[in-house]
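**Q** Next up: some structures, all given as structure tokens.
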Structure 1
Amino acid sequence: MFYFSSSNLIPSTLIVFARVYLLCRFIMFHSHLFLDASSRSIGYLNQVSMDYFFLIKAYLQQWPIRCLTTFCIIVFLVGSWCLRACDYTSTNEHISMLDSMWLFIETFTTVGYGDIIPSTYCGRSIAAIIGLFGLLSTALLISVLIQKLLLNRWEKYVHNFVLNIQLEKERKIQAANIIKFSFQIWCMKKKNTSVCSISYFRAQRRLFQSIDLLLQIKQEQRKLIDSCVDQIDLISVQRNTSVETYEIKEQFKIMKVKMDNMEEKLVDMNMNINNIINDIQKTLNMLLNKVSK
């Protein structure tokens, strides 16, 4: 009778954990991103919804270790209790909390030693859900580790600068070797050294190796220059180009207005000059007529 009554209570007790959504609502309604009117206005203008998923992604970006640790602890406690409530031993008693924690760790990490297995359908369902949460947490952990291990913008600049200095030294060394081995080959030709001699072949081989290394170093330097340009630099260059293009367009408009004004003034001056010439011509004609009379 005890087993029957406790099994009937399991669904109702598991449903209680659905109230965890209140924690999500608490996080959402107490977040400065959600409460700040300016942030919501900026999000609305950029067609970004300030919902719970946006807040979770923002917090994961800002505090990844803290968020993952809190998530894993909550899932660990809830999952362990659910496994204890849903699974039974051979004597129809609940498994101990330590055994349920160990079963949770086995399932969450997808190890599955097999020493403890869920014996009920409810326990198996909970174990399957825990396995899915484990895969999700592993993916999040890997992404956080990759983000932490990658060099940031300024670290990348410093690293590339140091590598560029080393490559520049190697380039100068190989350039000096090219000059040295070329001079050796020239001296051998002046001394009428046989082309088939070992010394000539050795100098020629070293010359070709130095040329090949010099080309490789130049290629590595080009790769460093390309790697220094990231998305932020491209966005800033694009923004600056857009601003300069807009300024040039505005200057062209101003110049066009000035040229139109100058053209109108030139037309007026031309008309005035023509009128003056006509007046002078009339005056001269009148004077000539008077003189002729």
Structure 2
Amino acid sequence: MPTRPTRASLPKWPTLNLERQFDGAVCGIDEVGMAPLAGPVVAAAVTLPTDSKPRILRGLTDSKLLSAEERERFHDIIRDIAHVGVGIASVDEIDEVNIYHANMRAMQRAFDALPERPGFALVDGRARPSVDCSVQMVVKGDRRSLSIAAASVIAKVTRDRLMHELADSFPDYGWHTNVGYGTDAHYLGLLRKGPTEHHRRSFAPLNTLFTPMATAWHRFRFVQIDVEIDPAGVELFFLRNDLHAVFDAEGRHVGIIKNQRGGWTFQAIGYDRDGRPQPGAGPCSRYHGVGLESPGREALIRRLSSEA
């Protein structure tokens, strides 16, 4: 009976020890893209040669621990030496069946896309996909199994490339850097432009703030302001528990308040004549970086007024 790894047995680097407990071909399966606000979920299945650990894979580990350059290098190596399958579940599927079931579909498709079917699969995490072989779930598998680590790299690079391509057509959401995750730039892009067909409408805040019936954000403007504003007229718009957008009395965007390391600060944002955001600029630039006692509107007005 193959042994199941424990948290205490987490090695410094992933190995092929788990794979070698089984007779025949063993693939590793991992996914990326469960949490983003936009883009598909992507899974990969990788069957590595297990007779010896390839020296060219030295340093391969969980894709989140690698730089973009390292991931690209390992991606090409893995493609050269291993059997690889990739599966994708679209945004429409995510919204239709939920992210968990869409992820299961992506992993099943990745397994089915392998050029040769293995007899066993090691799958990262606790959720078991329905694949046509024996399966062992491995918590933190991308830190334990070299095959799962390889799958994590293939899935990550594949999805990042897809999001970079989409970013060329949709430049307002910061996808070149955040690849669809909910960064400040992504949230502010949603406020400026609204959601695209590549956004997951079932995810918060898209399912509340940006539905066809929600119109509050339509009144906001993101324009250059050349005059002083009255701090007493500012209003807040909730985006995340740690992020609120700040607008003046005319609905023009002037900044954000954000919780960083347990403290709230105001961060000014201005816009040039073409509507491009300019962090630290705008009519509230002199308040940029001031601390707040709490995230409420009254606390913000008191702080800005005291700095005026």
Structure 3
Amino acid sequence: MKSLFSLCMATVLLCATALPVSAQSGAQTINFAASTFSTSKSVVRADGIDNAVVSVTIKNDFFGPLEGATVELRSSRGDQDEIIAQNNVTNSFGRASFLLRSLRNGTSTLTAIVNGQTFPKTVDVFFDQGLALQLPVGALIKIPDDNDVNTLNDTAVYYYASNGKRYVFPNEKTYFTWYADFSQVRIIPIDQMALIPIGGNITYRPASRLVKFQTDPKTYLPTKGGVLRWAKTEEIVRTWFGPQWNTFIDDISEAFYVNYTFGSPIEGPYDVSLQIIADTARTVNENLGLGRP
């Protein structure tokens, strides 16, 4: 019995060593030649809604699906295109998929990175019928005046951000913390404005003024991203803005409360530097967290 057991063990060991290394370890090699990289459509309307489904299907050396591979999709146009991962890890069919959409006309060349390796082919998607105007990031835009005193839509001024969306200045007080006048505002046709999705409201420029809400006695300092920090004493704001500090306070309507969040209170005048806070967001684009234009 002992010799028979030894023979069986030797047989098992012999069979195991005869198997390929990849099969023993569970590791699988990507077979790019057998894999596919495709898009559901090559022409997409550049309206930020229409989209293409981009699929990457990975095969292993045995031509079977490779499950569990991490896939990253990149566009040659960077953040001009929006890429949404439906699943960026290949499933049991070896497939990863992404949604691709944009607000900018032009061709996007897509590259797939699979487990750190670049897929040897690329895919092109052409975006069309989007905004005909060439608007630079930071453009101030509005629609033409309709000469009707009973309407307000034509008075709104928007900031065109790097993500292709327009952000509205909720009132003149907010606007004038960013700009000295309206000389840079550009009037564009209504049909073109309609192609630009609304991103939200713009908040006060960091460290530009002090603000308070009508039903809240606290005085706040605006910081980057619409974060308000309570200045706990009069000494703090007097040190910042001088003896006329109260002339630097704006009341904010409760309707805009949701546009702001609240940070930690400021205990003393030298706990923060107004200059440093101001430098964190010199443009609306930066204040929105979209980076320097």
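**Q** One of 1, 2, 3 was used to compute Cα Rg over 2.2 N^0.38 Å, and the answer was 1.51. Which one was it? All intermediate terms of the calculation are to be shown ahead of the outcome.
**A** Values: 1: 2.19; 2: 1.21; 3: 1.51.
Going through each structure in turn, the value belongs to 3.
**Q** A value of 4.8 was derived for distance in nm of label points 7 Å out along Cα→Cβ at positions 86 and 214; which structure in 1, 2, 3 was it taken from?
**A** Working: 1: 7.1; 2: 3.2; 3: 4.8.
Value 4.8 for distance in nm of label points 7 Å out along Cα→Cβ at positions 86 and 214 corresponds to 3 out of 1, 2, 3.
**Q** Given a computed value of -4000 for helix-only ellipticity at 222 nm (-39500 (n - 2.57) for each DSSP H run of 4 or more, over all residues; to 500), which structure among 1, 2, 3 does it belong to? Show your work: numbers first, answer last.
**A** Values: 1: -29000; 2: -8500; 3: -4000.
Only one of 1, 2, 3 returns -4000 for helix-only ellipticity at 222 nm (-39500 (n - 2.57) for each DSSP H run of 4 or more, over all residues; to 500), namely 3.
Values in this text are rule-based calculations from the coordinates and carry no lab data. Here the structure is a predicted model, which is why all the values come from computation and not from measurement. Cβ atoms are built from the backbone, for glycine too; each structure is taken alone.
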